[in-house]
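Any read-out appearing in this document is the output of simple, stated calculations on the displayed coordinates, not a laboratory observation. This one's a predicted model, so the numbers in the text were calculated from it and none came from an experiment. Cβ atoms are built from the backbone, for glycine too; each structure is taken alone.
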Structure I
Amino acid sequence: MKLAIFGDIHGNIEALKRAYDEALRHNPDKMYHLGDLGGYAPFVNEVVDFLIEHHIDGVQGNYDETVANDREHCGCKYEDPFQAERANQGFNWTKAHATERSKDYMRALPFEIRFEAEGKKVLIFHATPKKNNLYWYEDREEKFFKEMAEKADADVYIYGHTHKPYRKDLYGKVFINAGSVGKPKDGDNRTCVTLLDIEKEIIKSEFIRIPYDIEKTASAIITSGLPPYFAEKLREAR
């Protein structure tokens, strides 16, 4: 079974369209998104409409839950007070501009998606199996991976939230962070689509990075009234 995974889109419709076009070239059997559909770029409604139109199922990210239910905080982690203030501005902007259709869609997203492929149990979620705003980085100790695996009965774990793609094979399990379509933080500002090919004997994975019109999104960020800081970070992929 071939899968295409779109991690954290964050309102970047230009990046999503480019990632989707690339995914189509590989003829996946199914496409999924990992939530966090708005914030940082101004196209939350366009992103939701695109996912609905193209029948791309997905899970609820912390940003989706907090925007849809008008929470006071997005549940994100910040490096410093300046970043926290800018992020809060973006969060409030997204809450104010997301349509009721978009909020209804985000509110209805499931916490997880489970299915079997070639005898393997696959689990898709946003951040961790039980909490959608905990950061699961590649350099976490192996015991953390074991703890997460013990919380859910699966062979393949697919998630995002950190915006940094990686794969780890531990304890007979496969852990795949799909990175971010719309707001990479790994120093590579190209969009990302993650491909999986699940076979009986092997699970193949690939993180494909594709250039897109970053300046078009950066310009839209600035003209929308979102903090220009987001445009700078998009260019830097930090």
Structure II
Amino acid sequence: MRVLIISDLHANLEAIGALPSDFDQLWVLGDLVNYGPNPAEVIEFVREKAAMVVRGNHDHSIGFDEDPRCSVSFRAMAEETRRYTRSVLDEEHRKYLRNLPLKATVAVEEVRFLMCHAVPANPLFEYRREESPLWLADEVGPGIGIELVGHTHIPFRRSLESRLVVNPGSVGQPKHGRAEACYAIWQDGKISLESVAYDVEQTVEKLRRLSLSAAVFQDLAFVLRNGTVPSALPRPML
């Protein structure tokens, strides 16, 4: 069994198009929408291809018309793209996002997986880094061997006494310092973190054509091109 595990797609069709297609199952850890220019197409991709999907904070935001509770650095980007996303999605798309589960479990090759977008106790909103001691206290349920999470856009794998915690990083808006789509592969009893380059400038050009403020467009383009938050480095000339 070869499983492709992805998170934080953020309406980036070009990044999704660069992912490997030779998988038996696709698992998605939430945040299909916002920040990117192709929310409807990304939802349709997930609906057609994914065996397992959980809801992220941006999916929840669009489905229920609520605040996604982003960090200060991303608040303006989230609000402007949220308005755009809601304008291009129909009620069927929003209903699909509303109905996604907050958590899911699945067993493959005698390994039980728990998947959620953020953390089990707060599946939508808690931002937790790899080094946090709080992973040790997670109540994941009996028999869980691998805990799959997203939300931070930074890939990692951390071995605990009873299980492995894995974050595949972000497909559509990575923050690990490189303009690459991140993902994980489960195969032959092992899980690996991978990444692949994609046509970032095509995504940037699509964003340029949206009705976004100049500052928000520049910040979105910066994140895509640099794989980091806008405040971390000087703003580039565009």
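Overview of results
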quantity	calculated
For 2.4 (distance in nm of label points 7 Å out along Cα→Cβ at positions 23 and 111, calculated) the corresponding structure among I, II	I
Entry that produces -10500 once helix-only ellipticity at 222 nm (-39500 (n - 2.57) for each DSSP H run of 4 or more, over all residues; to 500) is calculated, selected from I, II	I
Per distance in nm of label points 7 Å out along Cα→Cβ at positions 159 and 191, the highest-valued of structures I, II	I
Per distance in nm of label points 7 Å out along Cα→Cβ at positions 135 and 183, the highest-valued of structures I, II	II
For 0.15 (FRET efficiency 1/(1 + (r/R0)^6) of positions 31 and 143 (r between Cβ atoms, R0 = 25 Å, to 0.05), calculated) the corresponding structure among I, II	I
Identity of the structure behind 1.8 (criterion: distance in nm of label points 7 Å out along Cα→Cβ at positions 87 and 151, calculated), options I, II	I
